[in-house]
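Okay, got some structures for you below.
Each reported figure results from applying straightforward, stated rules to the coordinates on display, with no laboratory input. Bear in mind that the values here come from a model prediction, so they are computed numbers and not experimental data. Cβ atoms are built from the backbone, for glycine too; each structure is taken alone.
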Structure 1
Amino acid sequence: MDRLENIKIFYDLLDSFKIKQGGFFKLSESMKNNTIPHRGVYFFFDESEPRSDSGCGPRVVRVGTHGLTVGSKSSLHGRLAQHRGTVGTGGGNHRGSIFRLLVGQALISRDNFDVPTWGLKSDAGKASRKTGISLDVLRSVETPIEIHVSHIINKLPFILLDISDEPGPDSLRADIEKGSIALLSNFDKPQIDPPSSNWLGCYSNREKVRRSGLWNSDHVDKKVDMQFLDKLNKCLDYS
């Protein structure tokens, strides 16, 4: 079976998960209503990015999970909270979320903002010391971008797969994350459901984001193990 047919099957399965969960989630609503399972895989869609080859509806633009290190205590709720940003202020911490970092960098590039500390170091204090820019000034420059990133990400609908396996690199969650990204990625492959010319990711400084059409850089260049579709189908039986 060719890749296009497998992508069609993939989206059909996600449609079934979406029906079971009662439609798309949005971060602001689902986090308040405590509808997030402890562990799982998430799929963000972009309603301004329609699929052009595999069927109707928006395309997936980000796939992710959490806690794949043995012994990790992280939760899906915590990971999504990092992506969502700070409740109330609308800000966030891009140093704690690669999704936020990627979206913010592309935004800075597209709109020619001057934010030299974006993505620098693992926390704002270290970035301040590295550059000699005071922490207050650093935050005053980064915060408007964080707010804009929160606005962008919080508009994206998503679905969740409740997969309560133990953390580890060979977990079911890891298999589904890797398989989904590898299947959807257009990196070094014939283009299927390519991003529009207006997609923000086209302004990314990361080749893997631009060429994959996803807000992912890991696994986009990997070969697909199509057994993951069988595993995804079995998840539907238990969801």
Structure 2
Amino acid sequence: MGSNGTPVGRENVPQSIFGYAFKNKALLEEALTTPSYKMTRPGARDNQRLEFLGDAVLGLIASDWLYARNPGDEEGALTSRRQKMVSSSALCEAAERADLKAVLKRNRGAEPLPAHSKTFADAVEAVIGAAWLDGGLEAARKVFDGLGVALEPSKAETNPKSVLQHITQAMRPAKTPSYRVLSARGTCDKPVFTVEAEVEGVGRATGSAGSIKEAETKAAAKLISVFFP
């Protein structure tokens, strides 16, 4: 829909988005059609199925991108970085850069969406799913590249504890991870601490290392990989 709240017709759907030109414009139109549009057009086909597909494709491409560029990183670090890269926040920022709100199809008279509405993140995933159907992996990669999420993050952003904090703060209601030392073994010069990380209502995981800080980091990475893959 346009920014004035009116539905966007097919003639107003862009041919190209996030750097990829669609061969089948109907696929892009479907990707930009939110579920709320059915209030205006009950028979409309919304973007939920494409979002389902795009979520999986995005995860695959992001994983492949990180795996190829970070040969020394372990699973926990890769998982943490992928979670940040494909988070709703990152996708909403990509949608804002592309002014996606101007072409989304919503119900007539709908209120403006906040910048970090999940509707934008869902639409971005739907566009990736549509690109996959339109031109396969190569097309989906072009959209991924056009999102601008594949940037080298700072050290703080790749730290599993920071990533877990970011994830849980975005939950509704927001949550705060907690850490507690379960045991301290070993010797004075070679200690081994085991720490448990927990997000209330979600789950818990443990990590062991030579310092409490490192053990917390490992526990956070494991919790992310198990409960926020």
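A value of 72, 36, 25 was derived for Cα extents along the principal axes in Å; which structure in 1, 2 was it taken from? Working through the options, I get structure 2.
When distance in nm of label points 7 Å out along Cα→Cβ at positions 18 and 82 is computed across structures 1, 2, the figure 2.7 traces back to 1.
Of the structures labelled 1, 2, one was used to calculate helix-only ellipticity at 222 nm (-39500 (n - 2.57) for each DSSP H run of 4 or more, over all residues; to 500), giving -13500. Name it. Computed on structure 1. Quick one: relative contact order in percent (Cα under 8 Å, 6 or more apart) came out at 28 when computed from one of 1, 2, so which one is it? Working through the options, I get structure 1. FRET efficiency 1/(1 + (r/R0)^6) of positions 74 and 130 (r between Cβ atoms, R0 = 35 Å, to 0.05) was computed and gave 0.55; which structure, 1, 2, did it come from? Structure 2 accounts for this read-out.
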